[in-house]
Every structure is written in C-alpha cells, then in structure tokens.
1. Supply the structure label, taken from 1, 2, corresponding to distance in nm of label points 7 Å out along Cα→Cβ at positions 41 and 97 with the calculated value 2.1.
2. Out of 1, 2, which structure matches 10.8, 32 when Rg and Dmax of the Cα atoms in Å, for residues 25-80 alone is calculated?
3. Any idea which of 1, 2 comes out highest on FRET efficiency 1/(1 + (r/R0)^6) of positions 65 and 105 (r between Cβ atoms, R0 = 30 Å, to 0.05)?
4. One of 1, 2 was used to compute relative contact order in percent (Cα under 8 Å, 6 or more apart), and the result was 24. Which label is that?
5. Which structure, out of 1, 2, was helix-only ellipticity at 222 nm (-39500 (n - 2.57) for each DSSP H run of 4 or more, over all residues; to 500) calculated from, if the result is -12500?
6. Computing P(r) over Cα pairs in 5 Å bins from 0, in percent gives 2, 10, 20, 22, 19, 13, 8, 4, 2, 1, 0 for which of 1, 2?
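None of the figures in this text is laboratory data; all of them are computed from the coordinates on show. All of these numbers come straight from a predicted model, not from anything done at the bench. Cβ atoms are built from the backbone, for glycine too; each structure is taken alone.
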Structure 1
Amino acid sequence: MDLVKDNVVYMDESDLNILPEATVVEAAKKMRDKKLGALIVSGGGQNLGIITETDLSRKIVAEELIPKDTKVKFIMAKPIINIESNSSMMSAFLKMGTHHIRHVAVTEDELVMGILSMKDFVTYYTKKFGVKEK
C-alpha cells in the first residue's frame with residue numbers, strides 16, 4: 001500500500017497521451033472526458049512533455065491566448081518528471097515537492113504507465129491515517 005504502484009491508476013497509452021500538434025481545446029476536452037488533471041505530450045515515439053490543468057489556467061487563460069489556436073507543444077512543461085512505480089509514496093511526495101509540481105509520471109522500465117497527482121496523495125493519506133467513521 002505504501003508503493004506508488006498501489007496508489008496510481010494505470011492507463012492505456014491512448015488515454016494518457018496527446019500529440020504536440022493537438023490544440024489546447026483538444027487537450028482540455030480529453031482531460032475532462034478521461035477525468036485527468038494532466039496528459040503526457042508524445043510524438044515520434046518519445047514523451048516530449050506534460051500538460052496540466054495548471055498550464056491551462058496560467059499559460060492560456062491568464063495570458064489571454066486563444067485555446068483553439070494554441071498547440072499543446074507551446075505550453076507543455078518539459079522535461080517530464082517521473083518516478084518508478086516500485087518507489088515509495090514518500091519518495092514520490094518528496095520528488096514532487098522538490099520540483100514544485102502537482103503531477104509526476106509513473107514509469108515501469110522507462111515506460112509511462114500513469115500519472116500520480118496531489119489528489120492521489122489525499123486519497124492515500126486519508127486511507128492511511130484517517131479515522132474510520134462508526
């Protein structure tokens with residue numbers, strides 16, 4: 001229960017990834033439909049970056065850019081910060097804190113298998129330390 005792999009939802013690559021040429025609108029709709037807070041930007045067989053809900057608000061809305069005209073590749077964060085699935089939740093938490101990020105890619109043998117978010121930590125710590133209701 002204290003390992004990352006026990007606290008992340010593994011996803012199909014097609015659900016987790018978006019092309020760099022996709023528009024921000026396409027990314028936002030995919031996040032909404034898949035109930036995700038981040039997507040991996042990938043193309044040419046490589047993971048190029050990550051786009052998050054925070055990127056949408058800070059880099060699109062706050063800058064008054066036009067979402068349907070803006071490509072994901074122009075607002076993605078890079079490099080992708082990742083952690084191996086057999087790492088501890090504490091290691092993941094510290095890595096996210098060190099890098100000041102809210103999402104970290106979970107990898108197995110260098111392949112991204114899912115994304116661990118701050119929401120996942122809330123669930124984890126609630127299960128671990130929460131008081132059970134009677």
Structure 2
Amino acid sequence: MGSEGRKRVLIVDNNEYILGIFQDVLERVGFDTYTTWSGHEALALLESQEFDVLLVDDYLPDLHATDFLSRVGRQPIQPWIVVMQASTPTARHLRRYVSLGASAVVSKQHPIEVCNAVESCSADEPLAKLKQSA
C-alpha cells in the first residue's frame with residue numbers, strides 16, 4: 001500500500017494529457033498514482049513494486065494490449081485491472097479483456113466512470129490479489 005495506507009494505482013496510457021487527468025482525479029479521491037506511457041516500463045514497475053490497481057489504455061504504442069495483459073497475468077502478484085478505451089467498450093472487447101484478467105473495461109471519455117471502476121476494484125481486497133498456484 002502507498003503512503004498512509006492509500007491504495008496504489010499504476011496508470012498506463014500513451015497520451016500525456018490523459019495520464020494527467022486520471023492522475024489528478026484519482027489523487028483527489030485518495031489514491032497514490034504512478035504513471036507511464038510504456039507497456040514495457042509498466043511491466044518493469046509491476047515486477048519491482050506492488051500496485052493495487054492497474055489502469056491501462058487498450059492502445060499502447062510499444063506493446064499490443066492483449067500481449068501486455070497476458071504478461072501481467074504471469075506476474076506472481078496481480079493488481080486489479082481496469083482497461084480504458086477511447087470509445088464505448090463493445091461486448092467483444094469486454095469478453096476479450098476479461099478473459100485476460102481485467103476486472104472492468106470502461107470508456108476513458110468518462111472520467112467519473114473510470115474513477116468508479118478503480119474505486120470498486122480497490123475496495124474488493126486491501127492489497128493486490130495473489131495469483132493462485134496451479
């Protein structure tokens with residue numbers, strides 16, 4: 001957990017403006033936030049630190065979203081995952097991302113919806129969920 005028991009959110013988006021919006025909104029409601037535009041950098045951060053929630057855009061310039069989520073799924077400690085899309089998510093997108101471990105798929109055009117999804121995920125467990133051993 002972050003400072004003073006605050007939940008930690010890693011925000012991954014290739015748009016600096018979007019990163020700033022969600023960083024500001026989530027910090028205002030009590031989260032510690034960390035940002036990156038790079039899928040590869042996000043994977044490195046997930047390997048070295050624990051996050052409660054991963055908020056990730058479905059388009060990353062350096063790594064396909066499905067490949068990124070598959071790699072996140074191989075991490076020993078799993079954050080809750082919220083996938084953001086530029087448009088309203090379709091049923092096909094929802095099925096695909098949920099099958100890769102996402103807890104929610106939301107439109108980033110609606111910051112309140114994104115914030116609610118992050119808050120909902122972070123309320124389920126006090127820390128990132130531990131991956132079940134097979």
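1. Structure 2 accounts for this read-out.
2. Here the read-out was taken from 1.
3. Once FRET efficiency 1/(1 + (r/R0)^6) of positions 65 and 105 (r between Cβ atoms, R0 = 30 Å, to 0.05) is tallied for 1, 2, the winner is 2.
4. 2
5. Among 1, 2, the structure yielding -12500 for helix-only ellipticity at 222 nm (-39500 (n - 2.57) for each DSSP H run of 4 or more, over all residues; to 500) is 2.
6. 1
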